[in-house]
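What follows draws every value from the coordinates through simple rules; no lab data is involved. Note that the structure is a prediction, hence the values are computed from the model and not measured. Cβ atoms are built from the backbone, for glycine too; each structure is taken alone.
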Structure I
Amino acid sequence: MSTTQTDNADRQFDRRLSEQNSLLQHRLRQLYGHTPGFEPWYAQLLDQLRQLHRERSAALQALDAAREADPGWFQHQTMLGYCSYVDRFGGDLQGVRSRIDYLRELGVRYLHLLPFLRARAGDSDGGFAVASFDEIEPRLGSMEDLEALTADLRAAGISLCSDLVLNHVADDHPWAHAAAAGDAHHRAFFHCFADRTEPDAYEQTLVQIFPRTAPGNFTYVEALNAWVWTTFFPYQWDLNYANPAVFAEIAQAMLRLANRGVDVFRLDSAPYIWKRPGTDCRNQPEAHWVLQALRAVAKLVAPGVLLKAEAIVPTPELAPYFGTGDAHGRECDLAYHSSAMAACWAAVAEQRTDLLQSVIASMPPLPARGSWITYIRCHDDIGWNVLRPDAEANGGLQRLSKVARFYSGVDADSFAEGTSFQADDADGIHGSNGMSASLLGRNRARSTLEREQAERRLHLLHGVALTLGGLPLLYMGDELGMTNDDSDDSRAAQKIDGRWLQRPPLDLTRLQQRHDPDTEAGRLYQRLRNMIQLRGHLASLSADAPLTLLPSAQPALLAYQRGGDFVMLANFSSEALQIDLSSLGLDAGATWHDRLANASVSTTSLTLDAWSQRWLQRIG
């Protein structure tokens, strides 16, 4: 970089520092001001951030400037996400590059590739046990491949999202190796206990994430002669964010990846990063301060970058991840709306929408520059516990037990074919595994009608995700109706982690059939693509357009209005419904156009077929 370029970069940095320094310094002082040497540590951190900003390419700096000029760029109704594993989608990073045209054809503007950094040797929790933040998993490619991919995606108008695992690193990460070798500096990166006294006290209030496969939250590590905090799996060592060195290292790791072209960071396990005795060590105030500080350094060095909270918690606990108080709108830019996702599945199982309506009614207002991630499936299980508050207020937790059983694959009266996840008994409500099509009846369909209804259910759920309000995220294969992975390799993996059921490789046959309306894949793909294209033309479906839940006396009906001219009607039942639009509080004199059917609605009364939806736009 020339002297002139360095001077220009420093001026940009200083301008942004004037905007971010107040919150950044305040939060870091709250977290670490009591530690010796805070002032020189903070000055050194700023020097490190300045250098990272200098290293940012001209292309990325231009993107930063464009996004600063249009801070709501990710809220537009044309935004569509797609989520997949690198190897499942393209084999490796170069293979993903070869599928960019497919993503553009589908309408994708945001690609979340699940963990692709070098992972732990052996079991790695699907790549979430990170062994290096600066290396790519060798079988997936190299950092040069990543930079080539991000450049091609940028040229195609697609932003890349990467996981940033906050809570832990693998037991073979260099920090863990150094700690095991006796390095006191790196030992302090982890929570180490000489005996079980403190761990046993913590366990009184902690939850267990994997009670069947990884019970407990602490693991004895012989090399450390200590009990190490391991919230998830024994080979994932929790980081000690009370140590300022941990924050500095994680912040710089994030920004190095941003300088490789990563646009969005999914902040994995964010609720767990701060520990406090006597609590469940989730969603602590300090965890939010850490995230606010991370966002401040991102806006300082790479303001075009977004942060996405992976906080699978009930809706009331989710809103703070966008920031509260003096940090309102200054924490995460995006957050998964897991309650809405789970409530959609509950509505299908129960053929009633009261839980889903309860979730929608409790959705808090977002900051001006924030958005939900609306989705139907992902690589993880469907976690029913996010619906506990809504279930407790609407009939009790037994409802969730019944819903979980419905999707478990053991209920003869259910059309779903899935498996339970981490449930200790038949009434457990921890989670459900399975691909969307399998959970919605495709595997058990024996007639044309049953197959048609399974397809309708799939489009119904995606219709909600596309219209509810936010950035909709498709899970790889759902657009083609891919079913559970029952291959021999997957079955073996499922014995260790049942979530591999919903992690099949891309079905190339179905991919080739996507334009053939005589095939199931073709029907599903073309209809979903049509819905995506329609959404792009409806300004009322932008993330920041108002959402109004419409009252209905029909238990299976979900109705809501977006903006001033769009109404979504969804029938979550196997029976047709007669809908009187005036009963929903809509203007009886209004004229509506059904955008999905491309037909005018000439009366205030209409029929909503089983498992069907109407996208109504007011035209007069």
Structure II
Amino acid sequence: MPRNFYWLLALLLGYWLTASAWADGGAPTADFLVLNYHDVVAESAPGAPEAHFAVDKKNLEAQFAWLNTNGYKVIGIQTLLDAAKGRQALPSKAVLLSFDDGYLSFYTDVLPLLKKYNFPAVAAIVGAWLDKPNPPGQTALMSAAQVREAMQSGLVEIASHGYDLHRGIIVNALGDHQSAATARAYLGDNHESEESYRQRIFQALEKSSEHLFQTLGVRPRVMAWPYGDYNAVSLEAARRAGMPLTMGLGDGGNTLADLGAMRRLIVTGNPDIRQFSQLLREKRLAQRLRVAQVDLDYVYDDDPRQTERNIDLLLDRIKHSGVNTVFLQAFADPDGDGIAGELYFPNRHLPVRRDLFNHVALRLRSHAKVKVYAWLPIMAYRTALPPDWYVHEWRDGGGQLSAKRRLSPFNPAARRFIGEIFEDLAIHCDFNGILYHDDGVLSDFEDASAPALAFAHEVWGLPADFETLHADAGLRMTWGRHKTRLLADFTDYLTDRVKFYRPYVKTARNLFALPVLNENSEEWYAQSLAVFLQHYDYAAVEAMPFMEEAEEPLAWLQSLASKVAAHPAGPDKTIFELQTFDWTKQQAIPSEVFIEHVRWLERHGARHIGYYPDDFHLDHPKLPDLQKLFSEK
């Protein structure tokens, strides 16, 4: 079956349940929250490995009582289905409770509380664990009889948590593990094929449903994804197995259009009532990003053992720095020209310097507890391809290959080539977002390739002749604005290729400062803050006054922050990326200057701040300075 068929199904999956509501005249716009719990313990045990996900029994009851007295309405799955079909309206402040893994504490501690407050809940059961409810050395699980008793209360909806998907599988030669539901197994000298992966997932979801039916006498209609990981293939497999409603993890709330893949706010750290109420109020959407942009070229060494030592240095630094997000280079650029000649992940088009990106990303996420964005070029790839695949600039009376070698977004073959690189990244790596590199620029002399000029004439109605087009200032600006949107649309296409396998990723794109400070410069860059705010979760503005040779750096930064603040979504969706190295003078920015710039931006309304580069070898910026600036009290 073609890949696009499954992608179309996945796009529709979240909406099919609402179709009847529209047919009945309903308007399914109400929203709801889903809370995700795991084990419940008598007292918090901070030293236990699972303590981060466990909730103290007293705190859980306090949370239930708080929901009850603060106007929240705890709903069940049937209420969602009825609302989707227009049979009833969702109550305001609706909350769905879910408990994963089938721990014994659900039967002994949670079920009595559900009965006391008359709260419905979803219990997600791991089929393979249900067969062995009390494995040695592990937390006790419910037996099949206890699960059936919970069901018979009329308050508990049994969901599948997979039969044997709640585990990691080896994904590379280094022995790294990823979720069995979304990863391609490493088979020694190659990876699991697309067809083998699909077959494994479809069989796994069918087995999960059938096993619960045979054991409990009920076929689940909800799938709760282990670790929150799912993709278009697994969504279709769940639907085929009779589970059209699925649950991942993620910040924010849901509408009825999200039933195919609901976000769940995972309850961690055994929150008290103040923290719990903040979780429901902010939905973790108010977090300020503190970003380190990291060159994987600094980590790589010809000696794999030295590479591992470098990784350990980086992990320890990031873990203690207060940074909560890392933009991690996924392409090799040892000469610093911004063009990818090799990649750090398996792919079908470019050499692999070493399969390193996923290894470092997984360790950053598990050890340092940060979000990781894959940093990749949009167009700058160095490989032997036909000349007409590349951007051309007008020079010497004709279109010549641009000195800054980039593949042209106007060439369909080049677009597919780049799309397959991003797709391979998503197939083989697990990450939280994408950072689109600052190579996404077309000057007022680009793209002058034949396909680009023909497109501008036939689609945008501009003159077919470059000299006529370029001679008129109004036409140049019109051309620049069209190119801005075309590049944004192209990255949307790349994001779609990634989201087929990683549907929950966020996006950021590097933006030069001048298009922010002077909107007329869109003509020269084909970049616009307004367009970036529309197309990406974050615009990563290069707030680098020394690179721009600003005479008054603080005044320059203040002007940049003011321009961002003029856009309604500007402060919430803009990351100000400061420089920690002066490339003009080839020297590090003094720590006191870096601190001053961070504080100055914060004083003038910047919410999200990052820096580049992070030099963990030389401890620059200094770790104590990062802790002072970024660590949350």
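Looking at distance in nm of label points 7 Å out along Cα→Cβ at positions 63 and 511, point out which structure of I, II has the largest value. Write out the running numbers ahead of the final one.
On the way: I: 2.3; II: 3.7.
Top value of distance in nm of label points 7 Å out along Cα→Cβ at positions 63 and 511, among I, II, belongs to structure II.
Using the calculated result 2.6 for distance in nm of label points 7 Å out along Cα→Cβ at positions 103 and 303, pick out the matching structure from I, II.
Working: I: 2.6; II: 4.5.
Traced to structure I.
Can you say which of I, II returns 24.3, 77 when Rg and Dmax of the Cα atoms in Å is computed? Please report the intermediate quantities before stating the final value.
Numbers: I: 24.3, 77; II: 26.1, 82.
This figure was derived from I.
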